[in-house]
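Listed after this line are the structures, all set down as structure tokens.
Where a number appears in this text, it was derived from the coordinates with a stated rule and is not lab data. Model, not experiment: these values are computed from the prediction. Cβ atoms are built from the backbone, for glycine too; each structure is taken alone.
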Structure 1
Amino acid sequence: MYTNIVTETDLGVGIITLNRPERHNAFDDALIAELSDAIERMAANPAVRVLVLSSTGKSFCAGADLNWMKRAAGYSSEENLRDSRALAEMLRRLAQCPKPTVARIQGPAYGGGVGLIACCDIAIATFDAQFALTEVRLGIIPAVISPHVIAAIGERYARRYMLTAERFSAAEAYRIGLLHEMVTDDAALDEAVGEVIDALLGNGPAALAECKQLIGAVAWKPLSLAVIEDTAQRITRVRASEEGREGMTAFLEKRKPGWIQGA
């Protein structure tokens with residue numbers, strides 16, 4: 001179905017793998033369209049409870065493909081705007097996916113690749129991965145990815161790394177909040193991602209979606225009466241839901257809830 005990515009589902013996990021290793025998994029308009037469609041399909045698939053974003057080859061994602069950039073140099077303003085909107089929509093679908101999303105980062109990520117990582121709920125990388133927001137070096141700006149990157153690392157670190165375009169290590173990415181965990185190699189990476197997936201699969205699917213919406217509704221907002229009322233309304237609704245009742249009943253009865261396989 002796709003030519004630039006590979007998708008698979010297994011035991012509640014949907015995996016989207018960027019599969020252009022010869023191009024370091026760099027974006028072009030075709031990859032963006034395929035990735036956007038795959039994310040939407042995974043989000044709508046009731047059999048998928050966790051989404052993993054991974055890559056083949058030495059790089060996680062090198063940002064924009066050079067051949068695509070050469071073509072774009074001859075585009076009209078309308079054509080460039082079309083491409084930018086398509087990228088923005090793909091990132092929005094990833095950032096707002098109702099399923100928990102995990103980035104498995106086995107190599108360098110630059111530009112838009114950092115944007116992909118920032119859109120995911122959880123990011124785990126190997127120690128030797130490197131990162132950079134290189135756009136200004138090319139005379140452009142990281143506009144479309146900026147809301148996601150700034151949400152991940154904050155304005156202060158965005159000022160440094162968006163303005164200098166310098167590379168930074170996995171350790172630095174971990175320190176500033178882009179990564180949640182670092183591991184030694186690909187085997188340890190798979191193990192760490194697997195542990196996170198197991199933790200996520202133990203939780204209520206509807207509760208996870210509600211929790212993601214809650215975080216988006218509360219983040220960066222002052223503790224106003226409107227926010228307090230909104231949170232009260234949310235927990236009231238979720239407690240009364242079928243999943244909420246099952247989870248609380250299972251806890252009191254000291255059994256596994258029905259959403260856990262083999263419960």
Structure 2
Amino acid sequence: MYELKGVSKRFARGRQAVTALDGVDLTIGKGEFLAVQGPTGHGKTTLLQLLGGLDRPTAGSLSFEGQNLAPMREGALATLRRRAFGFVFQTFNLIPTLTAQENVETALAPLGVRPAERRRRALEALAATDLADRAKHLPLELSGGQQQRVAIARALVRDPAVILADEPTGNLDENMRDDVMELLLGIWRNRHPTLVIVTHDSGIASRAQRRIWIREGRVDVQDHSVVARASSPESAIKSGGGGDGHGSSPGPERVP
């Protein structure tokens with residue numbers, strides 16, 4: 001599904017050039033569950049943004065389903081984002097003045113879906129995340145875990161081929177973290193999207209089919225033992241795995 005060859009990303013910071021990713025080679029298979037770990041500021045979020053077409057590499061090629069995203073025109077890239085990718089963020093990114101249902105509907109509005117169909121699909125997505133009874137609630141009327149479930153429903157409503165999650169449990173307590181993770185695993189098991197999660201939590205990462213470490217913008221370690229233990233959605237669901245929630249050591253100043 002994804003093939004990255006020599007992917008680098010550099011930013012200008014004043015008179016300095018900051019390297020977020022440095023010659024990354026990576027392949028991600030269709031339907032794979034990949035966890036990305038590493039110290040803060042070493043390029044994890046940058047990688048996720050590139051995979052989702054939210055940014056472009058400075059050098060190298062990044063192919064998705066045979067298409068190189070790097071030179072793609074912005075209009076075509078925006079169409080691909082709407083069609084293929086669902087995003088889940090640590091901070092939920094819900095619109096506070098919209099209900100849960102309306103927040104989910106915002107993912108369908110750019111696709112030209114008729115209002116009645118938007119409402120139907122939004123309610124179905126909320127039901128799939130066990131929030132059908134909270135459809136008319138505003139974000140401030142929901143717990144953190146429920147807000148993240150709304151965000152997942154918003155990502156899910158377009159039936160994306162890829163779900164990209166950036167620290168999806170980072171703002172949640174342990175119980176809510178486990179609930180949200182079980183939901184994501186259930187979606188992966190039943191709907192078979194490619195799932196890429198950036199996380200500091202080694203307990204979450206241990207449930208992936210494969211995990212990689214990024215240090216100083218480079219893929220440093222690929223943990224193939226995880227592939228052996230969680231080679232299918234079913235085995236990943238069962239594997240669980242503990243963790244102290246601190247999957248990395250402190251890093252330098254954060255890179256975008």
Structure 3
Amino acid sequence: MAGAHGYRVPANPTGLHRGLPSRHLTLVTELAAPLRIRGLGSPVAAHGIVGGLHTAPALIDASVPQEGLQYALTPLGAHALLGMPAAELSGHAVDLVDVVGPRAVRLLDQLHDTHSWPARFRLIDDALLERLGSIDVTIPAEVTEAWRVLFASHGTMRVGAVATHVGWGRRHLSERFRAATGLTPKQAARIARFESVRALLTGPRWSSLADVAVRCGYADQAHLAREWRALAGCSIGTWLREELPFVQDGDLAERAESPA
């Protein structure tokens with residue numbers, strides 16, 4: 001597990017929140033109302049949702065206030081804790097019940113009756129840990145290392161160089177990497193660069209989009225603009241105008257980090 005937090009956020013005036021691509025799969029338990037997501041496979045509406053790695057935005061209904069808990073899972077962690085390979089979830093958001101079965105229904109009922117953030121986290125942690133160890137999960141060390149160096153280099157290391165680094169051919173690496181994560185190394189590199197851009201845009205130190213493009217490994221500002229639109233589903237300007245205030249409001253709303 002890479003991280004977890006609890007959230008209580010107001011409705012977004014636009015009625016929409018874009019779940020952006022990242023290196024993590026997502027487990028969300030939404031307590032205020034069923035979470036409605038489209039854009040990743042078939043539309044889904046549920047109090048518990050698992051989202052796989054994706055290269056397009058998850059379009060989330062944010063027209064009403066939301067309250068719940070969100071866990072970020074690594075591909076290996078998702079397989080170990082959920083019992084489903086990350087590759088099977090790639091590009092999809094699915095009902096948690098369809099992943100872990102009736103235990104999810106009991107968990108969600110317990111969460112609805114629990115109002116303490118620490119107690120809520122304990123419920124989810126215990127439910128996930130019950131599954132840990134019951135599933136044999138192995139990911140080749142070469143894939144793990146390829147994943148590490150792609151994100152450590154912020155997506156700027158070429159796939160051929162990554163393959164050489166782990167001692168595999170490029171095609172073999174791509175096949176094994178995709179089987180383990182649901183992404184190709186090239187797609188993972190795109191997400192790594194995208195994450196770097198997002199980090200700069202939400203921070204205090206960037207002077208221009210041209211500067212961001214250079215710093216994050218894009219050929220030029222036009223290349224950055226095309227990639228952002230492809231991955232986020234909107235322009236950078238639209239995201240800054242419509243999404244950034246909502247994200248910041250969420251940070252200012254009641255928020256709890258997992259004690260685990």
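Out of 1, 2, 3, which structure matches 23 when relative contact order in percent (Cα under 8 Å, 6 or more apart) is calculated?
Going through each structure in turn, the value belongs to 3.
Tell me which of 1, 2, 3 gives -10000 when you compute helix-only ellipticity at 222 nm (-39500 (n - 2.57) for each DSSP H run of 4 or more, over all residues; to 500).
So the calculation was done on 2.
For which of 1, 2, 3 does distance in nm of label points 7 Å out along Cα→Cβ at positions 19 and 123, calculated from the coordinates, equal 2.5?
Going through each structure in turn, the value belongs to 1.
Computing FRET efficiency 1/(1 + (r/R0)^6) of positions 3 and 131 (r between Cβ atoms, R0 = 30 Å, to 0.05) gives 0.95 for which of 1, 2, 3?
3
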